Structure P
Amino acid sequence: MNIDMDQFRGACPCGRAHEILVDDIVIEKGALKRLPEYLEKEPYRSCRHLVITADEHTYAAAGEQVAALLPQAKTIVLDPENLHADEKGVARFDAQLKEVGDVDLFIAVGSGTIHDLTRYHAYNMKVPFFSVPTAASVDGFVSTVAAMTWHGFKKSFTAVSPVVVLADTDVFKAAPQRLTASGVGDLLGKYTALADWKIAHVLTGEYICDRIVEMEYQALDSLIKSLDGLNEGSDEAYEMLMYGLLLSGLAMQMTGNSRPASGAEHHMSHLWEMEVYNDHLDFLHGEKVGVGLVLASDIYHKAAAKLRQHAFHVKARVPLEEAAIRQAFRDPVLCEAILKENTPNLLDTVDPTKLEAETDAIVRIIETIPQSEELAALLARVHGVHSLADMGLDDSFYHKMAFLSPYVRQRLTFMRTLKFYDFYDEVTTP
């Protein structure tokens, strides 16, 4: 499957001309073998200093094949033990980068962490990179930001997208099933992310593009159609999942940020990764997103039930809960970063009168999100993580995550907007 990139470029009814930075995407059996072919194309044929980036697991999965195809390439192979997209991971990458010398082009062989570390360095070094996904585990392969945990604070660094993606079905289909389930969780998270975006648009006039929204729903449709086939080991199902993940990444490129793909469910994942309430959780990004999705859906649908009754009070203003933030984020550097992230207070952009007037529209948007039980069942079909208990967490995290997670990003979500309603405590309690 070669994806026609031109269909995503150019003028759009939303009024913007969308930019796509990927030249080619190939999803098929044997795609990896086309690497030499693409490196003979302009403008890559002049690249003489190629560097393969991988960890020990992904090098065994596909890096050795890449190295055999490109014997002139040098390698950066990282120890996967406690390897994360953070300042420590960057330092480990830098240490090996000094040994390889000049770089004209990186070839990232891996999944989320390897891609974020590679795109971070490719941006800083002003060189392109190719992507060879080894698992259908995340939707960030073609992201233009590197999602990093930097000194405890989850943040996005400006980075670059790969210019070519060669997703070899034989490679990513052979990945551990847990990684595939993580990709399912990451992609299902678009249900709440899109609802958050649409509600923010209704309340504040925030930019939204119907075409991009539709792309994300297409990605979700591809996912739902592939679930049974994933369990059966169908090549087509795995390719549909990878297509959905890459389509979601392209939606982010077209928007210029992660708004179409990241909302309340991702903010919960980020908060767990920041280890404010919890110790380290040995779970993948998409697994945490899946649990965040189930929690967010449950809370949103409970709120919708209250809204349908039209028997509630809306506060005139919701100030930043600075005292609670300082109490939760005990590390002073991290605390100040969170307070800076939340200045100005996003809820000052919400007109309480409009919030009340748009009640029916908000309910209709929430109704586009499957019920939490349905989402949990979808994740269970691929043996995915789908509850707090699955991650070893108790029910107290239900309210903790609802309360604090909106503050990890300066982005208006319905989870944050809920703080206006007098039924807030009721719907954020399990």
Structure Q
Amino acid sequence: MRRFPIEPIVHPLPRLRDLRAGLTAETLSVAAIAMILSATGTFAILLTIGREAGLSAALIGSLAAVIYSLGGIATIILSLVYRQPITVLWTIAGATLLPAALTHMSFAEAMGACLVTAAALVILGLSGSMQRLTALIPLPVALGMLLGVFLPFGTNMVKSVGAEPEIAGPMVVAFLAVMAWPSIARRCPPILAALVAGLAAVALFAPIDTSALPGARLAHPILVAPAFSVEAILSLAPAMLLTVIAIHNAQSFGILRARGFAPPVNAATTWIGGVSAVNALFGGIPAAVATIHTALFSAAGPKANRFVAALLFGCYAILLGIFAPTVADLALILPGALTATLAGLALLGVLEDAFSRVFAGGHRFAALITFLVSASGIAPFGLSSAFWALCAGLTIVWTMDRPTPDDGSVV
């Protein structure tokens, strides 16, 4: 094995005519859909998490600016030098760990744990050990932990419908109505329809005082001095690392392989570790390869041109990061029911996929226990429920379960 098994850059690098050839109608359309999803669904998830974690609007704007801008830069570089649609954003699953974690640790300690996660990613990438590590964690256990973390977003959406039906109700109806018509859904993402319905409902039933609207603000990152504690690192870093390598990256690389690409696993993991380290210094969660975006871009048009969709999205992500404080300011004055419902709807696909896979193969009992512990919210000794869920699931796998052909793995 080479000392640093980073995959070599693909030569020659794309030229201008290669980029022009990739600007097809299909490439442009999937890039536009991904942009809309990021500006609505995933941004709403980030805002909801920030609200639940008690972060200020300034800090939310700072972390959003950094994670989207750096993610866009990494997307452009990796997609260009490897000619593959590799989209770097942030770990949604990891971000959902923060609200519960911040009940027993400071934000600075949480960022210290994120820095440890970033260092582990760099080491895994440079050593080429990522696949060996993830092979130790069965996919059902990883998904069980994910389900427990994501479940409150789904239940909060339902609670919003009950608490503020005039806002959340039209959003759910619009989302389901568009989903019922696949021909419309291909042109108008259901999450966009939900956003439009929600904004219309807010204008009708809870109008906002326009004089309170904030002015346009560009990104102004806030440096966060990390703090390190053994409890915070043990509580958060392993779970964060698992969400990146086992939930996002492994599935994204699997999608690329299934569509005929040879993803640069080590290079991408190293880059993601470096981006994650900078993210943590400005209050951001670790980066990851975006699974939904990878699925969209890796099937858009001729294979040789699919990386262009990721390039377009990378440019958009940078712009979204630059203007993130304005987007955050505008979103935070909207009713909580709107962002909570939008976040829940955006995660429905993830929940559906996870539920369909977590109990479909082997290790079902271990996955069930992992899910229950993760969803419980317990935090003995200051360690999060995600940590204890992982411990419980792996203990059952290693002591009670026996491998079967359909167990699956995270790679």
Given a computed value of 4.5 for distance in nm of label points 7 Å out along Cα→Cβ at positions 27 and 163, which structure among P, Q does it belong to? Q
Matching 3.7 (distance in nm of label points 7 Å out along Cα→Cβ at positions 107 and 267, computed) against labels P, Q points to structure Q
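As an exercise: Cα extents along the principal axes in Å, for residues 99-298 alone, calculated from one structure in P, Q, equals 51, 40, 39. Which structure is it?
Answer for the origin of the read-out: P.
Which one of P, Q has helix-only ellipticity at 222 nm (-39500 (n - 2.57) for each DSSP H run of 4 or more, over all residues; to 500), as calculated from the coordinates, equal to -14500?
Derived from P, not from the others.
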When relative contact order in percent (Cα under 8 Å, 6 or more apart) is computed for each of P, Q, which one produces 16? P
From which structure (P, Q) was P(r) over Cα pairs in 20 Å bins from 0, in percent calculated, if the value obtained is 27, 57, 15, 0? P
Ranked by mean count of other Cβ atoms within 10 Å over residues 275-282, the structure on top of P, Q with the greatest value is Q
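Read-outs throughout are calculated quantities, based only on the coordinates presented, and are distinct from any laboratory measurement. Quick caveat: nothing in here was measured; it's all calculated off a predicted structure. Cβ atoms are built from the backbone, for glycine too; each structure is taken alone.
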